[in-house]
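Each structure below is given as structure tokens.
No value in this document is a laboratory result; all are computed from the given coordinates. This structure is a prediction, so every number in the text was calculated from the model and none was measured. Cβ atoms are built from the backbone, for glycine too; each structure is taken alone.
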Structure 1
């Protein structure tokens, strides 16, 4: 390999950046088609990484809104067969249920990923998002990692004091 080749950005890096830019600007009507196109990329890992970033960004915008249900259902149809992406959408749905004080089950939270447990333990950056102390109690006692348990305990202490 010559020095010019070693300085070139790998093709999948360029596609990843292009996909992120497209996904950030896509309109609602074209979103699921674009997600499907990205997932058709031959580099499955890179494609899923781009899509999960998009899902996280869109879910963070939409979870408190009524539009969430329709969006989540449409995106779920596109990511079927991609276990990581399906699980991330399921976890966003659980986060939404917790944050909006809809019914949820502690065993689902305890079976969730570190990502969701930590997100719930920190209150997701919104002081009012997880006002239910039950969530923090569940994670303080049964969170998967010491970091999650300690974060939940600290969040619980702040909410009790405040």
Structure 2
């Protein structure tokens, strides 16, 4: 099945991470805060992707637009937020060790690519972790990055769909 034969719709905002490993859980926390503020945003599917599984492949393939929020090794100060769009996202995922979930996320993207069902636009909102260890709360520096990461998601949705999304002031 190719993109032309498969109707795609909406924006999938996918938070990736393990919420019992401190900063590793920042993706799901950002997405959950956005969902709480925008529970009925037309055409937006807020999804906690956890530590990824192939069960979400169909959601990725069905999305017209994909935004992934994840703790990412950026070689920057903890709490730094960077956005990688389209080919930049592909490049960052293909570089070994750049994302905590790089193998699983790259596998999902390759499944969609090989099936001819890649989202029309895609982006990774990466947040530099400080601490990856047992704990159910992010470090202070990473928690402070939540509004910036949420704003990056909102800016992408606005640019791609014209839709305004409310962003949280804090985690």
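Can you spot which of 1, 2 the value 11.4, 31 was calculated from, given it is Rg and Dmax of the Cα atoms in Å, for residues 67-122 alone? The read-out comes from structure 1.
Which structure, out of 1, 2, was FRET efficiency 1/(1 + (r/R0)^6) of positions 43 and 107 (r between Cβ atoms, R0 = 41 Å, to 0.05) calculated from, if the result is 0.95?
Only structure 2 yields this read-out.
To test your reading of the models, identify which of 1, 2 gives 14 for relative contact order in percent (Cα under 8 Å, 6 or more apart) when calculated. Checking each candidate, the match is 1. With helix-only ellipticity at 222 nm (-39500 (n - 2.57) for each DSSP H run of 4 or more, over all residues; to 500) derived from the coordinates and found to be -22500, which of 1, 2 does the value describe? Going label by label, the one that fits is 1. So Cα extents along the principal axes in Å, computed for just one structure, reads 46, 34, 25; which one of 1, 2 is that? Only structure 2 yields this read-out.
Across the set 1, 2, distance in nm of label points 7 Å out along Cα→Cβ at positions 91 and 115 reaches its highest value in structure 2.
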